[in-house]
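Enquirer: Multiple structures follow.
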Structure P
């Protein structure tokens, strides 16, 4: 039996950063859902499918198999048996992923692939609806959050460290608007699963969050 950990929470809570560290520490697979959407987008591009051609996109979804493996701590993304890890990080693929991820047929296919992966291996997955929709039977569910001001400051620090100019107030405003959209969207809205443990990370650094999560996981095990 595989052991699955679901981490949900709003934008900017640091879910992916923590999930990757936790996966490495626990020796489980981090399911990079974003990479899976990119692999799907790469398939559309290489097969000449336009982002607005919903009929061909729906047809293509039936011909795609995507899985993830880790070798020496490095993630490999496999599309129909081909390692596409180095091919899915382009701007073109990112734009196609953004344009096509809104279609329920794409999302449903990827949820199905993510669920298959979780049945075969011990995984940790993060997102907005992992504990409620993708892995409703996960062994551990954590709802990771922080105040909008803290999340905005973290994002601001991350961008300025890369030499980018940005406005802290504008970032916080965007985060609040995104929270509203995520929580009120029709398809798989962001919400805390009834059986999830809420973890407010406002006053914790990365090591502190990882430690707190390990304690939650130990309690369940």
Structure Q
């Protein structure tokens, strides 16, 4: 049996034995990314709505800016935050470096442009008459806003899932500002990077399997949302 087969076998055993360290890393990774999405999604959707339904100077520039920011590498975000949050940085007194809070901030920065851009595309594609009719009939703007969100729910859900997939697998930012501290900031991607660098492939493969299964699950959910969205518009 070659090394790859042996490591894969050991990885499967780790997963089925519910190795506590493996599942602690998985839980931490999902916890951090879920909190980042929950904090980023409401303001991102609000900005996307404003960009879709209101005209103001600089609107097209902002749309282009968010579209461009989607391509910012995670390591650039990590480096920038590291310089800001380090002891000699302007935000060093907050003592956020190498904490879960710092990881959440990094992931918010990474997913925010994606959430805005994809939510804007989903809202812009909606029939604007839903908003205009609600306002004309005297509905409160907040109620009209939620009516539009309900109509665009499939596209908005797809945007949130895509953004979650972006940050759950990023390694550059989490490694630099989280520090990869066991039991505290070590998530799936940073654990994979650490274990493979040590030549300990079993745990890395086990966590890689989790990421692959998660990617498959997210893609299946996105496909289901797209099919429901198509049926909704037919």
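The numbers here are math on the coordinates, done by the rules we state, and not lab data. In this text the structure is predicted, and so the values were computed from the model without any measurement. Cβ atoms are built from the backbone, for glycine too; each structure is taken alone.
Enquirer: P, Q: which one has mean count of other Cβ atoms within 10 Å over residues 170-177, as calculated, at 24.4?
Expert: Derived from Q, not from the others.
Enquirer: If you rank structures P, Q by Kirkwood radius over Cα pairs in Å, which sits at the top with the largest value?
Expert: Checked P, Q; max of Kirkwood radius over Cα pairs in Å sits with Q.
Enquirer: Taking mean count of other Cβ atoms within 10 Å over residues 98-105 for each of P, Q, which is largest?
Expert: Once mean count of other Cβ atoms within 10 Å over residues 98-105 is tallied for P, Q, the winner is Q.
Enquirer: Computing mean count of other Cβ atoms within 10 Å over residues 34-41 gives 23.2 for which of P, Q?
Expert: P
Enquirer: Tell me which structure, out of P, Q, gives -15500 once helix-only ellipticity at 222 nm (-39500 (n - 2.57) for each DSSP H run of 4 or more, over all residues; to 500) is calculated.
Expert: Source structure: P.
Enquirer: Using mean count of other Cβ atoms within 10 Å over residues 10-17, single out the structure from P, Q with the greatest value.
Expert: Going through P, Q one by one, mean count of other Cβ atoms within 10 Å over residues 10-17 peaks for structure P.
Enquirer: Could you figure out which one of P, Q the value 3.9 for distance in nm of label points 7 Å out along Cα→Cβ at positions 50 and 74 was computed from?
Expert: Label of the originating structure: P.
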